[in-house]
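Just so it is clear, none of the values below were taken in a lab; they were calculated from the coordinates. These numbers come from a predicted model, not from an experiment. Cβ atoms are built from the backbone, for glycine too; each structure is taken alone.
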Structure I
Amino acid sequence: MIANRRGKPECDSPETRKAILDIVSDDHRNPLVEFAARNSTAKVSLENNKPLYLFGEKIVTTSRSNQKHTLQCSGAISVTVGDVKASKEIEFSVQKATDGKLSVSITPFQF
């Protein structure tokens, strides 16, 4: 984690992983969870059944901008709702400001 102390972002750091999971799980109407709920054979109510998210182990850095301390990354995320598990490759960017603040944004899911 020495790189983080020098202000460089990492696609696969614990704080980046947490930020991705927080962003996706806070969006209760994201297409991935809606797909899983719609295709579940169990009677699923998203108000009563909390989706279970899992961010894949393999996270890839697809490009980097050293000037902006920004990385473009991709990885798989899955959600389980009822008896259905749906997975999707997601793309996201990670930027770390000189003050150490991490900024993560996800490219919207495309189906």
Structure II
Amino acid sequence: MLIFYKRHSEVYDVTPFMEDHPGGDEVLLASTGKDATNDFEDIGHSTSARDMMAKYYIGQIDSSTVPSKGAYEPLQQVPNSTDKSSEFIIKILQFLVPILILGLALAVRMLTKVD
């Protein structure tokens, strides 16, 4: 069931109209569960479209049951406590490990070389 509401707490179930909506069902889905008054008014619907709304009217919202929006609280950022010594060790290992592998490969080649 697709429901949206307008100012003055009017609630409409426009589910049966989704396939016939000239703007497509995406427009109606985007307005689901919210005050769609501005979306409806900005489009400039015709008088016949406004009259059609009566067919989908299902009631009023009891405003005392609608939860109020909470204040926005940004997430607390954890301070970046990277250890600089561990970064240095990783960089040295990234340099030394390939050199050690190359040296080991050359040593094995020289020791196993048949004259």
- Please state which of the structures I, II yields 6.6 when distance in nm of label points 7 Å out along Cα→Cβ at positions 36 and 92 is computed from it. II
- Task: Compute distance in nm of label points 7 Å out along Cα→Cβ at positions 52 and 84 for each of I, II and report the one that scores greatest.
- Result: II
- Message: To test your reading of the models, identify which of I, II gives -0.45, -0.85 for log10 I(q)/I(0) by the Debye sum over Cα atoms at q = 0.12, 0.18 Å⁻¹ when calculated.
- Response: I
- Query: The value -6500 for helix-only ellipticity at 222 nm (-39500 (n - 2.57) for each DSSP H run of 4 or more, over all residues; to 500) was derived from one model only; which of I, II is it?
  - Reply: I
- Can you say which of I, II returns 26 when relative contact order in percent (Cα under 8 Å, 6 or more apart) is computed? II
- Any idea which of I, II comes out highest on distance in nm of label points 7 Å out along Cα→Cβ at positions 20 and 76? II
